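Please find the structures below.
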Structure I
Amino acid sequence: MTSTLAPVLSIAGSDSSGGAGIQADLKTMLANGVFGMTAIAALTAQNTTGVTMVTNTPPEMLAAQIDAVFEDIPPVAVKIGMVSSVELINVIADRLIAHDATNIVLDPVMVATSGAKLIEGDAIAALTSKLFPLATVITPNMPETQALCELAVEQGADAIDYENGESISSENDMVTAGHMLAGHFGCAVLVKGGHGTQDASDVLVEPSGKVTWFRARRINNPNTHGTGCTLSSAIASYLALGDTLPKAIKHAKKYLTGALKAQLNLGHGSGPMDHFWKYR
């Protein structure tokens, strides 16, 4: 007697400390009932206190990894995380189009939880022009949403009149920014509120204009390394299992909340979460 699992591909960077990136994605996928596969876009030397070195994968090697996965176990969902060069972004876009990839969840990783910059300046424009059009949803946090809004304005979008006059600081601002990005880039946008507003509520704005809130209280836990990676790979997992996008986000957010509530304490900085909390 045989069995099967929904296969999901993560295209992201490796985190040597295991809390974020490819390592977090594989743990998340296993915990949520899908079969995780990887195409490693970068090696990082990092721990809970920061990133000390990043080495990008050669473009031809990244392409070969993606091709090898699709040619044998075609994923029904794809999560894209840290991709820090124009060349790698172009490769990912080319191979995903060639393989007719679907259910693409893109976490526009620009800054680590520790504050370290993870993406080259010219890569942001390539990310938005090549990968955003392929995405089912993008999942920026508030600083990333702010940066993307500024880029959209540079590209001709109308500037946002923020409530505090300067930056995203309220739920109304989050919705306004979501509408701007969904309209400008043509994909659904999940604006994550954990970095700024008083609670941890997120808002999904779809290109149709539909708005869905996902309410959650903030968990008092300083160990948040890999939260963005975990949420995006959980969304991809639930899309692979057949959920609609709002339902996938609801399930993924519940999983992330549980991982934070487990209060794992490792390392000397912003530590990782317990990805296997449901089974302890």
Structure II
Amino acid sequence: MREPGIYTDLSNADYHADRTAIGNSGLKAMRRSPAYYFGQYLDSRKPPKKETETAAQKFGNMAHCILFEEHAFNARYRIGPEVANKNVKAWQDFKKECEADGATAIDQQEYDTAHAIRNQALSVPDIRTALLGAGFGEASVYAIDPATGVRVKVRPDKMYCPFGTPDKGVILLDGKTFNTTDEEAFGRQAGNMDYDMQAAFYSDAVGWQIKAPVLGFIFIVIEDEYPFLTAQIQLDEESMANGKRKYRRALDSYAKCVSTGVWPGPGHELKMASIPHYKMEL
């Protein structure tokens, strides 16, 4: 069990495997139902699931790595041989070699795409300052929720320290790939995907640990098609307050379930559903 603190050497895999603290993904599961959280995170009978990275996930993961952990990019992503298609033996053999070393096989076009994303992001002055400035990339932060005593964890893409050290305040950065950098469209996406909860939870959890101001939570939004236009977007106060209500209810529910050992599901009674009015025939 890790003590509250900032861990810069904890791998992403080890962070997500740690069940001694609840993170943002766990809170999202609690919002679905405590029983769902228990099944996903605590039930020893859960069958193993082979994770397969989709093309969209690969794009997003490459973008995160090149922006926030550029030093690790060439170790995690290796350019394979030029082939007509990736079903041929030469590519499949190369892919297996990479997987054995914990790396991902990419082609030249994917490599060029990753660097185009970074160059586009660095062309935005404020983003360039934050990405290249002092701070911690992909650091894991463990803290104690003062309201419940629950251990929590967050992993910001970057904790940017505009004044050099975290004790003087930090700005949290989070990269998102999306089909547009329009702030209204992103706001709708934030509501659908609980980005408001993430922003509020991360901000409070980091503040609990560093005992210094979290000066802002900035989404670095990258369009998923060339030329990979990039924008910085921040949620307004009302959205952040909504996110705090979301995580507070989920965290309080989690604390109660841990205390009682009861993880309720959706219930067994008959429920009535309605289709949205905009789907009604007129």
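No value in this document is a laboratory result; all are computed from the given coordinates. Computed from a predicted model, the values in this text were never measured in an experiment. Cβ atoms are built from the backbone, for glycine too; each structure is taken alone.
A value of -11500 was derived for helix-only ellipticity at 222 nm (-39500 (n - 2.57) for each DSSP H run of 4 or more, over all residues; to 500); which structure in I, II was it taken from? Walk me through the numbers before you get to the answer.
Details: I: -11500; II: -13500.
Of the options listed, only I reproduces it.
Of structures I, II, which gives 22.4 when mean count of other Cβ atoms within 10 Å over residues 27-34 is computed from the coordinates?
On the way: I: 22.4; II: 18.9.
Among I, II, the structure yielding 22.4 for mean count of other Cβ atoms within 10 Å over residues 27-34 is I.
Out of I, II, which structure matches 0.99 when Rg/Rh (Cα atoms, Kirkwood Rh), for residues 99-146 alone is calculated?
Values: I: 0.99; II: 1.15.
Comparing all candidates, it corresponds to I.
Moving on. Could you figure out which one of I, II the value 25, 22, 19 for semi-axes √(5λ) of the Cα gyration tensor in Å was computed from? Before the final figure, lay out each step's value.
Details: I: 25, 22, 19; II: 32, 25, 22.
Going label by label, the one that fits is I.
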